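The numbers here are math on the coordinates, done by the rules we state, and not lab data. Not measured: the values here are computed from a predicted model.
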Structure P
Amino acid sequence: MNIDLLKKEYEFAFNGINLSEEEQVKRNMKFIKLLLSNNDPEVVDYHYNLLKYREYKDLYYDIRASIKKRPQIENYLFNKIDIETDPVTQGDILHLLGGLRSVHAASMARSYVSHENDYHREVALYVIGWVGIEDDIKILHKHMLEEQNPHLRITAASAHRQIAWRLSDSKDAILKSLKVGFENEKDDGVLSWIIIMIGSVSDKKLGLIEDRDDPYVLKGDLYKAKKKTEDFLKTIE
């Protein structure tokens, strides 16, 4: 395939950044369809290198998600991560390997979770939620308590739920970990999410809910939710 044609179609999609949502989707999907129509090495490399262009977030996310549809992409990405110098792209590789449920993802996430870069740790935490084992709750617990960045404490708490959904026998250990998080958290924003996780894992209505239209928005009275959560957690040994 002519790479110049791909570049032209990418530019066309990118220039839709300020157009209607319908037109954006139309252009983006047209480009992604063309991008995935060929698996020659130079096309795969071009696709991979587009991960470094992030100004148009929706197009960037579409490009990142679509790379998982390529055959044999797991080994390609695994071989890239150690030679990649861009830290965000390194994090994206881990994100993709986690999404692919790669055999490499869990061990890689465990090593990245101690990285100095916040994005590396964020991705590592939620990938552990996707592919980790019950023993990894200890890692999530540590970061839920010790991360300085509130967003990363939320990520660590949320990853508890991902493990609970996959490993039903881990529910008790998950709730005990979240209980300590609830008792120690001082930031109401983080505390709200810990309450959400406790309610979700235990299947209890604790007074806060995730908005159906925007999962990043919570609804409910935090003061009342704290009291309900405290009462529920008294039943957990």
Structure Q
Amino acid sequence: MILQGLLVFCLISSLASPASAKTLNGEWQLTIKGSNLFFYGTRMLTAGLKQDWEVTIIFHVRNQQFDIGSGKARLIGKPVPYSHPQGMFDCKSTEGVYLDRGLHEVTTPHIRYEGFPVAGQIAAGQVSLKPDVEYIGNFIAMMYECQTDNTLGDVWLERGRLSSIERAKRQDAKQSSDEKHYSVKVKELQFMEPRGAIEMPLVDGLRFKQHDQASFEEKTFNLKKIN
């Protein structure tokens, strides 16, 4: 799996052991939990929403070979306001309509793939899961509004504008301001799982985390044999 930014891979469970050929057959479940921070601004002046999500992949192994798999993605709870410095910004999700690639209107927040088939391969104790999702993978569409009366609001909008230009392919923002009030309305797409192949040891009880400081993104993976 390819991730941009600083990535920290941490193996949590040291007691788990690779499945033997005898116990390899059966049903396995990979649960991926994470959150995305939809934000406007910079690392020091950040306003936005945090959205939790979960992806569950079920796959079967027969005769020590990958048989069939499927996946589901869902949002967990409602988006939660985020502000750095804390209390400086007031943010909320807004109702809106997103036009997907098939020119269908969907309300936000919206997951591109809520359900999808999964192919795979097993070799040398490793499993490679290959979700059948088109390039660029799965994503969440979000619309939100942030505002502040802080005197640093003009700096926030200016630096946020530059950051938005860098992310122009996935963020569209409209600013408004006067001498005492600053606000922005944002439409944004962010990547989530799955995006590309997922490779890991086929280990019952395997757990690990991935953290990307550049996008404020953290994910936890949990693999277990359920049948």
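Looking at structures P, Q, which one was Rg and Dmax of the Cα atoms in Å calculated from, given that it came out as 20.3, 65? Computed on structure P. From which structure (P, Q) was helix-only ellipticity at 222 nm (-39500 (n - 2.57) for each DSSP H run of 4 or more, over all residues; to 500) calculated, if the value obtained is -21000? Answer for the origin of the read-out: P. Kindly point out which one of P, Q the value 29 was derived from, the read-out being relative contact order in percent (Cα under 8 Å, 6 or more apart). Derived from Q, not from the others.
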